[in-house]
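What follows is calculated from the coordinates using simple rules that are stated; it is not laboratory data. Small disclaimer: the values here were computed from a predicted structure and weren't measured. Cβ atoms are built from the backbone, for glycine too; each structure is taken alone.
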Structure 1
Amino acid sequence: MQETKTNVTVTITHYGGDTISDAFNKSKCQEPGDKWGSLELRYNGAKVSSSTANILELNKVDANYTWHVNFVSGDVLKIQFKTLKTGDAIIILYTPRSTVLKRVMVL
């Protein structure tokens, strides 16, 4: 039987390498789905939004505040998913090229 966990925080850290330009919408957004630019997180194929996430933060600043637009080395992105269960898929997508940067499956 699949166990569903609620309010699970996932952390994505940019450890180094190329900066992802225009990764985020810098404007204040109450809807987490509106913060994505050239970088997008998807949960089971759908863009992470308020229907799937309670909290979206960049460097401890939530989506209701202004962010810088680029995802640079040292940046920490935190997402608190409402629910996660075995088999769920999380994808980090670079939208200008529809390139999957990272794909993980919940075990």
Structure 2
Amino acid sequence: MRPISRVFRARQITADIARDGAAACDDRGPWWSTIEAAHAAATSPEAAEQAAAPAVALCSTCPEGGPDGRCALRASLDSYDGLAAGEAWVDGRPRSVAGRPRRRGGSWKRAS
């Protein structure tokens, strides 16, 4: 039997989450993009944490969230960069929201 690719599995999980309609972020695409952009543009750990706070708060109420939830699994499989499951993700690996976001440069970094 041929193994299922990571991309295919990530798409399956995304479709399952959308179909179930239980995700707290459902129908908040533009809002979510604004929060992620503010997080990515942060110039300090404190600013990154503050920028991510609305998304982290929403994730804390979500049945899809948490480190073992489908949101985290999808982010991992999809090599996601952004905010998901209450954490920042860089190349599909969870990081503290106060750590350096997507940008590869910069002068600050807090341990994950």
Structure 3
Amino acid sequence: MIAAAISALVAYALYSVCKLEDAKMILAIGGFVCLFFPLATCLGVRFEQGRTSANTAVLGGVFFFILLVSHFIFAFTVFHTPAYVIINGIILLIFILVAYTVVKAKQ
């Protein structure tokens, strides 16, 4: 719940500061979705092995910060929607791949 609330507040901040009137909603929705998964991993996911929990929490925090910076860069610049989707989609997919690898390693 906390991760969803923080992601929603950041999405609203992105909506408020976005320079492009046409891209405000895309940035807000994309920001919520992209920021929710790493933050939920950081705050809410726990595993039996303590090291796996710690590794996924750190990984989620790092990718949350990377995606947050990426979204604020897009909010303050003029951008095309395909570039936004591709860049943030690749970052999110890399996060999912690395998180899956960490959980699968069970360390």
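In this comparison of 1, 2, 3, the computed figure -14500 for helix-only ellipticity at 222 nm (-39500 (n - 2.57) for each DSSP H run of 4 or more, over all residues; to 500) is attributed to 2.
Suppose relative contact order in percent (Cα under 8 Å, 6 or more apart) works out to 30; of 1, 2, 3, which structure was it derived from?
It was calculated from structure 3.
Suppose distance in nm of label points 7 Å out along Cα→Cβ at positions 31 and 87 works out to 2.4; of 1, 2, 3, which structure was it derived from? Working through the options, I get structure 2.
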